[in-house]
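Alright, structures below, take your time with them.
Just so it is clear, none of the values below were taken in a lab; they were calculated from the coordinates. Everything numeric here is computed off the predicted structure, so don't read it as measured data. Cβ atoms are built from the backbone, for glycine too; each structure is taken alone.
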Structure I
Amino acid sequence: MASSAEQLAHARPVVERCLTWSGLVPLPAFLLLHLASELRLAFATDVSDVLRATPTLFAKLTSVLLVWLPLVVHVAAASVLLLTRRAPRPLAADVPPTSRIMSRLSGALSLAFLAYHARAHPVAVWLGRAAAEDAGFRLIAELSSTASGVPLVGGLYLLGLSATITHASLGVHRGLLAEGLLSNAAKRRASARLCAATGALLFCLGAAAVIRVASGVLLR
């Protein structure tokens, strides 16, 4: 039998539930795929390790259906809530309001990072301006580039990575709260700590990969 917290969660407006569920899968999926790509580049020792295989139809469909389409739904649902100025329901009495502020701020930065990444990689491939197989070489060139000796792109990548991981970690925790799956304080603390620890670990891995790629030590 569903708990009262779950019953209240299921009674939320559709747009709020769309926001929750469209954020639970695609952003973590994007992060895992992105970090896997960066780690592969970070430890590349041969040109063949950087060259990507031609994406299959299944891989393209998976990317669209599990990542990009849900992200579009997520952004649309968040935009509706912001434009209608609908006051969100409180998740729990012990959840600080700063978590919502951090979620929105990191969400805006994540959107900018995703838009930049999409324009530079998948959109460029879809428009025929770049080859999917060269994505690794283009990413290495971007991260290792400098402006007056300053690795601006690498720094912005770290900022975007930090924002995306923060938003994903908060999104998972707040999504579980919104769905009524963290019915007591002990579960909420455990979820918050696990999401924070996972986020910190992912950022350390991603930052190490970005710094290694940006330092230009690859393929020497």
Structure II
Amino acid sequence: MAKRPKVCPGSEPQGLPCRIYLNHTRDRITGPCFPLEILRCRTHKVVFTLYPPGHVPYGRVPLVSVSPDGSPLGEGDSGAGQFEGTLFQAALDAAEGVAWPGESLEGYAVPRFPTQQRRLASGCLLTGVAPVLSADLRTQMTALLGVSGQLVQEGTCQIEACPASYRTQGQAIVQILDVFSRGQSEFDRLATCGYWVGLWPEPHRWYPQSACLQPPFPDRIVRAPPS
């Protein structure tokens, strides 16, 4: 479960102490398999949601494959295989030419092709291969993700040449995931990139040792999301 912080996103180092309490919980049909805690700080009049490791706001599936305590799942997997069952499953399938069904015959929870297309669009943004990204932002994302700028540029060019091809998008994403290094900061790097490209609000992580709630990479210069 996500650990409850002692400070809120609106706190300041030398400011008034936070007074945080549980405002309510929110059940989820998809995403985390347990209710999310919504906290309120009486001091700073801030309301914020705690997400367990691996999950982001508005996400129906995890961004990375980790257990609720943050430990990696499928430790034997490497490359793109470590993203089975995550948001990037859409890209893994597309890269193999597997299109999700146009209509769901087994209920609402079964993903369809429009969902695959939306997740491919998000995957292109998260891995830096979306043509809409500026050169400066793509360079910054490449450095944070720890992947080759040339590889990202090649993927971008492939998509520009075949913008309507879902398989091309999937292959461009997967070639980045194949060289993406797995580690403690795997989720933080992708979640930060998602914030930079405008997919969700800025993520904050609770650091119990220093009693700080702050972005994972506070020293990074944030570029404006694509227009």
With distance in nm of label points 7 Å out along Cα→Cβ at positions 100 and 196 as the yardstick, tell me which of I, II scores highest. II
Check the numbers for Rg/Rh (Cα atoms, Kirkwood Rh) across I, II and tell me which is largest. I
For which of the structures I, II does the calculation of helix-only ellipticity at 222 nm (-39500 (n - 2.57) for each DSSP H run of 4 or more, over all residues; to 500) return -23000? I
If you rank structures I, II by relative contact order in percent (Cα under 8 Å, 6 or more apart), the highest one is I
If distance in nm of label points 7 Å out along Cα→Cβ at positions 60 and 172 computes to 3.1, which of I, II did it come from? I
